[in-house]
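S.K.: Next up: some structures, all given as structure tokens.
Just so it is clear, none of the values below were taken in a lab; they were calculated from the coordinates. Every value quoted in this text rests on a predicted model; they were computed, and no experiment measured them. Cβ atoms are built from the backbone, for glycine too; each structure is taken alone.
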Structure 1
Amino acid sequence: MADTWLFGRSARFVTLEGKMSYPTLFEPRGFQGSEPKYSCSILLDKSDPGITECLESLESMQEEAIQATFEGGKTPRNFERWGITDGDELDDPTAQGHWVVKASNKSKPACVGPDKEEILQASEIYGGAMGRLNIVAKAYGTKTKGGVTYELLAVQKTGDGTPFGGAAKAVADAVSDF
């Protein structure tokens with residue numbers, strides 16, 4: 001008999017403002033055969049005065065979701081935590097000096113600008129743009145395995161920034177040549 005899957009979520013949380021990275025918000029994508037999802041990472045500056053409180057809130061959200069999912073908060077032996085990475089441990093120069101918070105969702109998240117008006121053009125949100133994520137922690141699992149991650153509900157672009165590599169940067173560089 002198969003184990004029953006359990007799910008639980010935390011309250012919503014809005015991150016500090018940071019640089020958006022790998023925003024996939026208008027068309028879901030799968031990676032190496034995985035189910036297509038909408039996703040976005042946000043790079044939070046380690047020197048931001050509110051970073052300690054933000055990280056504590058993010059970790060507390062994971063604990064809240066775990067408590068809502070597993071009786072007494074007792075997680076399975078094979079349990080993984082996803083969603084927060086120290087950018088200094090990544091082989092990515094744009095992540096250095098930042099905490100990287102990643103969230104995804106099978107459903108399309110809301111995308112709004114600083115005025116909270118909906119953004120309809122995918123080109124408006126790019127890696128390097130400034131923004132905030134509205135997320136919940138989601139715990140999932142069975143008696144034998146599970147994990148906790150962040151589910152993306154909405155993205156707010158708060159301003160433009162220097163585009164990270166790729167086509168957007170090439171276009172910005174070409175325009176700056178004029």
Structure 2
Amino acid sequence: MTPAERVAPILAEQASVFARISPAMLEEAVEAIAAAPRVLLWAQGRTGYALMGLAMRLFHTGRDAHWVGGITTPPLRAGDLLMANASRGDLPSTTAFLKHARGFGARALVFTAAESGAALDTADIVIRIPAQSWEGDSVLPLGGQYEIALWLFCDLIVQRLMEHDGIDSGALAARHGSIA
């Protein structure tokens with residue numbers, strides 16, 4: 001089987017996931033980011049890498065964006081936005097971070113595949129990506145379908161922010177790292 005043949009069912013699954021995401025959900029995420037003076041992001045595991053990628057791209061768009069736990073992460077303030085992941089809806093660490101953010105007067109956004117859960121109840125904004133997050137049918141194991149969908153959704157956020165801000169890839173490239 002060729003790589004193209006192997007990836008075809010994965011891409012078909014992704015198309016099915018994105019067919020079930022409301023355009024309003026994407027706009028809600030974009031508006032929350034655009035309105036925030038500062039954005040902090042956090043997640044664990046492979047979803048953490050997806051949100052680290054989003055943190056980098058938000059910085060490239062000129063936003064004050066940071067990864068929680070980094071040595072240069074600034075404090076969260078009122079009006080800021082914390083974006084976190086709880087793919088199954090009930091990750092205790094995510095729930096704690098979201099509660100903590102709201103205690104500072106920041107808005108809390110959670111990405112999830114779940115219909116319900118403590119993290120969803122705690123967040124101001126719930127971005128539901130209807131993908132297989134652990135259990136369930138997928139050609140990919142252990143939540144791979146959700147992780148890829150999260151990465152793609154984050155890239156859609158960046159694409160919409162670029163449109164919103166009237167910037168192109170050149171503007172992002174100008175803020176890209178140049179040492180490493």
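S.K.: State the single structure among 1, 2 that was used to calculate Kirkwood radius over Cα pairs in Å, for residues 15-86 alone, giving 13.0. Please report the intermediate quantities before stating the final value.
M.R.: Values: 1: 14.7; 2: 13.0.
Only one of 1, 2 returns 13.0 for Kirkwood radius over Cα pairs in Å, for residues 15-86 alone, namely 2.
S.K.: Could you tell me which structure in 1, 2 was used to calculate helix-only ellipticity at 222 nm (-39500 (n - 2.57) for each DSSP H run of 4 or more, over all residues; to 500) as -16000?
M.R.: 2
S.K.: As an exercise: Cα extents along the principal axes in Å, calculated from one structure in 1, 2, equals 66, 36, 34. Which structure is it?
M.R.: Only one of 1, 2 returns 66, 36, 34 for Cα extents along the principal axes in Å, namely 1.
S.K.: A value of 31 was derived for relative contact order in percent (Cα under 8 Å, 6 or more apart); which structure in 1, 2 was it taken from?
M.R.: Working: 1: 31; 2: 24.
So the calculation was done on 1.
S.K.: For distance in nm of label points 7 Å out along Cα→Cβ at positions 127 and 151, find whichever of 1, 2 sits highest and give me its label.
M.R.: Greatest value across 1, 2: structure 1.
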